[in-house]
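Participant: What follows is a set of structures to go through.
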Structure 1
């Protein structure tokens, strides 16, 4: 890293860090407001030679859920890069490790900003690729006969895709906004960097949209299979109800404790009534099957 500029990183949950930022007279008020804001909101601005804002990043895998997104606050000019976060972030730490191991050399604060957000897009692309593999597995089971239980796998995958897509939409919107702002105020290197990051984010956003559509189609197909299975169960239940109804009526009639019941004195009365009930049930079953076959 070039020694002519420096990188300051602050944990924004630390009161001392907030106090240092508040007392830093070299920072414009707009930069302080962004770094010390109480709420989180994606934004990026360029003012008085400072590029500052708040962008998404993945939470660090060792300190939280690596699939959850966090907020990365930053401010930079030609000589200084300031970063802030409420909890450890993966992309920021990865770039820091790359610098310490001399895997990358960053000549300007703008290069550091580019490296951090590019790393975020790489990590997010890897997560989207994993989700795509999971969707492939779910699709194979849905197309085949072993689709039971795939709904429990699909729901969290689709939830994660929606989350990533939502944050990518916000990020691309931010870059599109600043990309169409008054670009005459941008230094040439900043103009090229913003344009490059905007294209990368839009490409990943398009991949997320395709993945979201795939997840939605798989859910629709899975729901159709579940609906067909429910209809099959209802059809079987309807046949059983229709077949057993005559037997229920007959047994109810002959179960009454009243005089005048037929076959009451006959030694074969039970078998006669049972045969009649069975015959009627078989006829009803054949009739229902015929109706069901003709409707299919």
Structure 2
């Protein structure tokens, strides 16, 4: 049936009209199979039908599937998938991207596995060699977060859900940036791990940092999540540091005298906040609010 067909020219009751709009939206966004997409490794991935048994090997994929309405198709997740809490707790855990239980994954008989594209884990290759249908790809940049949500919606026959999620996320993100209008930029250092690994300005976290009113002290050209020299941070002397404790900073050569340390503006987010900040998925608006609150508490 064409979405342009007018079945009833008379005004519909509000609830009936809402139901009709939902049905039409679903029809307009229905995925047609067989479907072939190219993953981040350049592999052609073909689905002959909508997948009914999915294993997600990254928390961001797990969260996205639940957020777009495809959670019921999940039969297994990686051990770090913990959101939404009750739903993920009920699913079998099959290791992680870097330490997968191939036997456990295969035993679940998935018709689609969502993995990453990392050459370090080689998970996609291992699963494909075992005869499984695997999509390898994750978002690294801010724009890719929305692109990956759209792809997962297409793969799982939940394109309408993906569209609704993207619209909702952008609305929430815009509301936070609007609340920050006119604030001065604050120089900031964001630490992913103590090596130290940080975030480049073009990574999804780097873009969130900028949108939250921060000025990333890590320059472009080093990569999205580079291992940096501690001296770079000393030279930049940031006003705010996120992702470590004050004691961590004081224990590093030259860091005890930094502006952020002296002002007590060194913040270690809670575990739940770290999850939202580190996962390129539906909780991007939550991550932005966390950063905005740390950088500009006067506005939040």
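Participant: Can you say which of 1, 2 returns -11500 when helix-only ellipticity at 222 nm (-39500 (n - 2.57) for each DSSP H run of 4 or more, over all residues; to 500) is computed? Before the final figure, lay out each step's value.
Facilitator: On the way: 1: -22500; 2: -11500.
Attributed to the structure labelled 2.
Participant: Moving on to the next point. Kindly point out which one of 1, 2 the value 6.9 was derived from, the read-out being distance in nm of label points 7 Å out along Cα→Cβ at positions 80 and 232.
Facilitator: 1
Participant: Right, another one. Of the structures labelled 1, 2, which one yields 1.03 when Rg/Rh (Cα atoms, Kirkwood Rh) is computed from its coordinates?
Facilitator: Structure of origin is 2.
Participant: Related question: Computing FRET efficiency 1/(1 + (r/R0)^6) of positions 200 and 240 (r between Cβ atoms, R0 = 41 Å, to 0.05) gives 0.10 for which of 1, 2?
Facilitator: 1
Read-outs throughout are calculated quantities, based only on the coordinates presented, and are distinct from any laboratory measurement. Keep in mind that what you see is a predicted model, and the values were worked out from it rather than measured. Cβ atoms are built from the backbone, for glycine too; each structure is taken alone.
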